[in-house]
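Read the figures in this text as sums done on the coordinates, not as results from a lab. Computed from a prediction, not measured in an experiment: that's the story for all the values here. Cβ atoms are built from the backbone, for glycine too; each structure is taken alone.
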Structure P
Amino acid sequence: MLLYTCQIVYAKGLAMATHAAISLEEAADRLMIRELVDAYARCADRRDAKGQMALFTQDTRFLVFYDPTSGQPSQDLRGRGSLAPVFDDLNQYAATMHFNGQSTVALDGDRATGESYCLAHHLSAAEDGTRTLMVASIRYLDQFVKQDGRWLFAERRLMVNWIDTRPSTT
């Protein structure tokens, strides 16, 4: 059984889709990668730092770019163990909601690359009851690897496109 995938072709400024057959194995790999991306967001919102860390290879690299036009990351972390403080940092918020949007994946055997979009909502509550909502537009540039039948992040680049912070009402 073959499934179909869509490839975008640009001609004269217009985006047009072309379709090619893919195998069930490729479809399963694409689904597992999408579920990996969604599990990352779910773990973040559930404050499950250990679960989030388990989505990465032992020798992972995690880079944060608060200025996506800069060639230098604001943070450059290496190794799964180095991720704990970053993920634990979400505990400063009363609530978060990471909403994943469109994504692309290019498979190459047991390796893949991808780009996914996310709107990350962060709600802060001060002691006086004042609430603030920070929304970040994020793009993730990912390198994935399949180990023991499971897809993991080998490298994740978090690119902050913009941040909007405003008062929030109950």
Structure Q
Amino acid sequence: MEFPGTITIPPETLMDVIRGYCRSLDEHGFEHIVLIPTHGGNFGPVKTVAPDVAREIEATVIPLADLDEHMQLLNDGLSEAGIDYDQDVIHAGAAETAMVLAINEDLVRLQDIEPGPEGEISTTCLLSEGFKTITENGVLGDPNEATVEAGETIIRNVVATYVNHIENERDSV
């Protein structure tokens, strides 16, 4: 693995876990199951497995697995909080650091923050060749731009958008 402390599982394993969780929740009588990935590499597997598992169970499966929308929500939250910053691919930069600051400031060691590459980043290259080909430290963007207020705004916007998606899906069933 490219960075110390990294834990990963193959996409097939993640999809098997999702299938197992969904089957269990369905067995316990859940009527709606919402799948919300937040790690870039998990959006594809969630999007892939959701239709399959939806055909297997009675519960309605609602995947919120649009990576582009998710990244846009994070960038929009930064903008709304007054931070003029926009990163095409997000990983440990301003948006994610802001969210962690908003949840628990003590989890961020501000003295250890290091920026990573900024600007256009090829998602295809990133996913096929790995983070080490693009960033030395695993960071994309500048986490120094993060604030608690930006994190609160991002979280509020993501929650509002996802609740709206969930309500629309539930109403259409």
Handout entry: Read-out distance in nm of label points 7 Å out along Cα→Cβ at positions 113 and 145, computed value 1.2, structure in P, Q
Key = Q
Completion exercise
Matching 24 (relative contact order in percent (Cα under 8 Å, 6 or more apart), computed) against labels P, Q points to structure Q
Handout entry: With helix-only ellipticity at 222 nm (-39500 (n - 2.57) for each DSSP H run of 4 or more, over all residues; to 500) derived as -6000, matching label from P, Q
Key = P
Fill in the blank from the handout: Re FRET efficiency 1/(1 + (r/R0)^6) of positions 33 and 105 (r between Cβ atoms, R0 = 35 Å, to 0.05): value 1.00 computed from one entry in P, Q; matching entry is structure P
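So distance in nm of label points 7 Å out along Cα→Cβ at positions 25 and 129, computed for just one structure, reads 3.7; which one of P, Q is that?
Numbers: P: 6.1; Q: 3.7.
Among P, Q, the structure yielding 3.7 for distance in nm of label points 7 Å out along Cα→Cβ at positions 25 and 129 is Q.
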